[in-house]
Structure I
Amino acid sequence: MGLVEQYSALNRPEHPVCSVCIANYNGAALLDDCLTSVLAQQGDISIEIIVHDDASTDDSVALLRERYPQVQLLASKENVGFCISNNRMVAHARGEFVLLLNNDAALYPDALITLLDTAQSLPLPRILSLPQYDWETGALVDRGCLLDPFYNPVPNLDPSRRDVAMVIGACLWVARDVWNELGGFPEWLESIGEDMYLCCVARLRGRPVQVAGASGYRHRQGVSFGGNRATAQGLQTTFRRRYLSERNKTEVMLVCTPTMLIIPLLVLHLVLLVAEGIILTAVRRDARIWREVYGKAGMQLVRGFSRLWAMRRQEQRQRVASLRGFLRNFAWAHRKLGLLHRYGIPRIR
């Protein structure tokens, strides 16, 4: 599946400290900003840059081959999605650490040295990220995220809080051996929520998830997959993104929530999800909302329940975190209600 052509980088380092891995699909208009930010990094750090092109139909591959000979290009002949793209790059990487970086993001000049210094100053390997800033306004978006009881990400804006529940895959730093220990991104999630899953599994196994106190990265939120952005017209998303979000966070909840708390939590979550789907469908007068988002996500959960429960047993057997420790980075206000109050009913297109 998805045969890959490899284009060797010019003078690829044999033993880089960090492998910067950039998943790309039709990002020709974005890659210059992203790659320029990596090539302009401060500090004497040996890095390699790997780009996985996911069968783009624009000029991405030609741009990379012509302008960036120092980039190791993995060009897939089939579109395989975000999870497989990143797993392939990390399998190809040589660095002690890997940084997963979205093609719609750009690093601050001191980003890599900040991440490296932070990682080397801590006694236990962990997942790290940087403060995220909006591309257009420069406003702080988050310092990682907490999770609400139903696994909706809640942006952390507290500069004194370093420990978080998850960081997004747009800028995710991890030691390569820890990535391999955790199993990488779960390919059954396709896209959306793979970062949440990896961070939850890490915390179950006693690996902290933290945000560095300095530096940062700019991010064009929602550009690489569509939606997930507040505009003057309110929250905008797509049918596919909303479907994957509802399905995948429910699956992460089922697999990762410690103890039998999962049973009442899952029942309550599904009741609320059904109610939400019915109300949105009625208010928007669009049957596609139920058919392509909520009903579809529910059916996928039913069909995959046995597989997911088996995965849950496997992950919980390796758990070292207590229930209290795992929930320490949860926020108890319902995230969706807060967004509803602030932006109104989301538009799905």
Structure II
Amino acid sequence: MRRKTWIILLVVCVVLLAGVGYTFYRQFYGSAVKEPRDLYVSSRTDYPGLLDSLRPYVGHTWAFGKYADRLNLSESFKPGHYVLEPGMSVIEVVRMLKLGLQTPVRVTLNYAKTRAHLAARLARQLDADSTQFMQALTDPRLAAEVGTDSLQLFSIFIPNTYEFYWTVSPEDFVRRMRKEYDRFWTKERDAARRRSGLSRDEVMTLASIVTEETAKADEMPRVAGVYINRLRKGMLLQADPTVKYALQDFSLRRILHKHLRTPSPYNTYLNKGLPPSAIAMPSVAAIDAVLNYEEHPYLFFCARPTFDGYHNFARTYSEHMANARAYSAALNQRNIK
């Protein structure tokens, strides 16, 4: 009888130990993540902040704390963008954070009027703040490193969607953009550029004006052709967007004579040739429009009074003034000041 009792007790102990062992196994190796989540750990995040970010999404808190302490996670976690996948264990989550096994993010560049505008957009998509990006975008030493100057640095950014680690430094971001810029300038684009007689920087500057002049991609080569014609004749470009840039007032809906007298190297009503640098981030459509500009006799264009986004083109100044009067009348009728 005594022997039977000992056997029962032994079986109970084995079962209990197996249960405890299984519980421990489940705590450390079982699924601690139930739903997919994006986790952003900033370089400014402290360890308590990291734990607060994890708490709603990662279970098995006790096991997490034990394993995190074992790997000294509080002193060694890496900032970054992490994807918590369903079924991940505590061990997998802790190791991911310790080793910095980030998942890249997609960064979209589509338009920016100024460096400050670009810096703000990048800060919304990456870890660094807008001040840090602005410092990189205006740094003459960084510009020289990537083969340009601080004035032209804004022109190396080609609109597209790119993959980056969320914690990329602003300096490394600029270095990568230079590589993408060089990749964008294929042999075919450079061959087309030589037809215009413009440098790469000049193409980007003219494309920025075209971008600001029209949103209609099918009209861009014709607009570009007008400016190529004016450049070749030594005429002032007289591009209204350059006046807005000179004033740094992008809300203007109507350019008046007083605006045209704004003293600035960017004001193409006062200065011959292209402005010193791009007045916005040009679209790829506008860049290709400059490279493949339309050959025609037009020297002027003016927005249509129908406000459909297209323009009327003219060969002579008298034709242009007739178009301008029609557009001015339409502005007056709509009480646009």
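Only the coordinates and a few stated rules stand behind these numbers; no lab work does. In this text, all values refer to a predicted model and were calculated from it rather than measured experimentally. Cβ atoms are built from the backbone, for glycine too; each structure is taken alone.
So Cα extents along the principal axes in Å, computed for just one structure, reads 121, 46, 35; which one of I, II is that? Intermediate values should be presented prior to the final figure.
Values: I: 56, 44, 40; II: 121, 46, 35.
Label of the originating structure: II.
Suppose distance in nm of label points 7 Å out along Cα→Cβ at positions 47 and 327 works out to 6.4; of I, II, which structure was it derived from? Can you show the working numbers first?
Working: I: 4.0; II: 6.4.
Matching structure: II.
Using Cα extents along the principal axes in Å, for residues 199-246 alone as the calculated read-out, with 40, 28, 17 as its value, let me know the right label among I, II.
Values: I: 40, 28, 17; II: 27, 24, 20.
Going label by label, the one that fits is I.
Where is FRET efficiency 1/(1 + (r/R0)^6) of positions 191 and 311 (r between Cβ atoms, R0 = 35 Å, to 0.05) largest, in which of I, II?
On the way: I: 1.00; II: 0.75.
Of structures I, II, the maximum of FRET efficiency 1/(1 + (r/R0)^6) of positions 191 and 311 (r between Cβ atoms, R0 = 35 Å, to 0.05) occurs in I.
Starting from the value -12000: which structure in I, II was helix-only ellipticity at 222 nm (-39500 (n - 2.57) for each DSSP H run of 4 or more, over all residues; to 500) calculated from? Before the final figure, lay out each step's value.
On the way: I: -12000; II: -15500.
Structure of origin is I.
Assuming 15.1 is mean count of other Cβ atoms within 10 Å over residues 159-166 as calculated from a single structure, say which of I, II it is.
On the way: I: 17.6; II: 15.1.
Working through the options, I get structure II.
Supply the structure label, taken from I, II, corresponding to relative contact order in percent (Cα under 8 Å, 6 or more apart) with the calculated value 17. Could the numbers behind the result be given before it?
On the way: I: 17; II: 14.
This value belongs to structure I.
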